[in-house]
Structure I
């Protein structure tokens with residue numbers, strides 16, 4: 001199976017489907033709530049349909065996805081993890097920063113993810129990784145930045161719906177960053193860390209889901225970035241839609257240690 005080509009095809013079809021929604025004037029049309037509990041847009045549904053159809057044509061898979069929940073073939077040996085439209089709020093308002101992501105695993109945990117893709121649905125940029133073989137953007141190898149100090153770092157910090165105590169915990173980090181640039185599509189922002197456009201991404205709200213994270217996690221790790229829990233522990237997560245977690249991603253070990261220290265600073 002050529003998973004790079006299959007994921008490229010699948011995410012390309014998503015881009016066309018989303019562009020069609022925009023041209024139809026249904027950018028903000030809602031259909032109700034999906035399996036995750038979030039509002040489902042027409043674009044969410046159409047993007048998900050394209051991913052499921054394309055991947056299912058290529059292989060027999062169990063599917064975990066934001067809108068439909070769990071579908072496909074249990075016991076197939078492969079699990080596809082989809083976030084059809086990451087940055088739905090941006091999309092519905094016309095903010096040009098959203099993506100689609102897809103990962104393929106051959107086991108039940110985060111470490112079993114073998115192939116992953118994220119496509120920027122505005123620019124068409126295609127990020128891809130295969131475990132043990134590095135990460136690429138549009139076919140060219142990528143790697144994170146060499147920034148090692150918090151005061152020189154450009155980082156994204158997700159504080160969406162965060163309470164005052166959590167924002168207080170993040171204060172020492174945010175106040176020391178060169179710039180905070182959270183843009184509302186976590187998978188794509190992890191890819192920015194992977195390619196060195198930004199230096200870190202911090203989300204310690206305890207609300208991250210595997211569908212939002214799986215593909216970009218492999219891409220960031222294969223590029224050379226460091227991704228752990230806020231305590232600095234390796235993430236060992238099941239491929240389960242009900243699990244919620246936090247994480248910190250950094251360009252390198254020195255910056256990672258410095259960021260984790262800021263998160264425990266009183």
Structure II
């Protein structure tokens with residue numbers, strides 16, 4: 001059997017909804033305890049609009065811009081080799097988030113997350129900073145079920161969710177019905193366990209949720225980040241292709257694979 005050889009030709013970017021594949025990096029920080037201690041010492045506030053659970057610090061670029069920049073470069077190195085390519089971003093919102101369980105009963109509906117997108121950003125993720133956390137208090141990615149793809153409102157607000165996270169009194173039965181009705185429109189496709197010092201990163205257009213807001217004996221601490229308008233490349237315009245576009249280069253890879261399969265079927 002002969003090898004037909006292979007030639008790679010640079011192709012254009014594919015216009016796709018997702019530009020980044022999910023990544024999990026364990027042992028992300030060399031000294032996570034030091035980061036955790038600092039995070040716990042910072043003041044935190046709830047969302048005025050009830051957009052998210054628990055409390056968050058100020059954006060890290062307002063606390064210390066140097067820490068913020070180094071953190072973002074470390075995160076983006078998961079996709080780009082910074083020794084060989086320049087990387088820039090327009091906006092990044094990063095902060096520490098602390099969630100105290102909404103019920104002492106771990107499996108209470110109050111401790112379940114809502115599936116959502118981080119609209120307006122390209123890349124999102126978090127770093128788990130709770131030692132010995134309940135593994136099920138991690139994060140999952142979801143797809144809409146086919147029957148809801150044409151009529152789901154990505155930008156829609158859920159009154160029960162926002163009211164609950166603003167600490168307004170909520171009828172638990174009505175809250176459960178609303179959460180179930182919403183989350184049942186999706187199916188899970190990827191699950192990340194809550195491991196201390198694990199960083200997970202995913203395309204901001206992915207539907208996702210925190211699986212459990214009850215992390216165990218200690219409150220659920222994470223460092224969350226959302227990044228907008230990422231560019232890479234060594235020219236002035238930084239026009240290198242996005243990571244998922246490089247993998248889904250059907251013109252170079254898949255056509256060649258198909259040809260190879262046709263050849264193998266003919267000789268076997």
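Nothing in this text is a laboratory measurement; each read-out follows from the coordinates by a stated rule. Just so it is clear, the structure is predicted and the values come from calculations on it, not from any experiment. Cβ atoms are built from the backbone, for glycine too; each structure is taken alone.
Things to note:
- Among I, II, which structure scores highest (criterion: FRET efficiency 1/(1 + (r/R0)^6) of positions 53 and 237 (r between Cβ atoms, R0 = 41 Å, to 0.05)): I
- Among I, II, structure where mean count of other Cβ atoms within 10 Å over residues 77-84 as derived comes to 25.6: I
- Parent structure of the calculated result 2.7, given that distance in nm of label points 7 Å out along Cα→Cβ at positions 189 and 253 is the read-out and I, II the choices: I
- For helix-only ellipticity at 222 nm (-39500 (n - 2.57) for each DSSP H run of 4 or more, over all residues; to 500) computed as -11000, the structure of I, II it came from: I
- Parent structure of the calculated result 20.7, given that Kirkwood radius over Cα pairs in Å is the read-out and I, II the choices: II
- Structure with the greatest value (metric relative contact order in percent (Cα under 8 Å, 6 or more apart), set I, II): II
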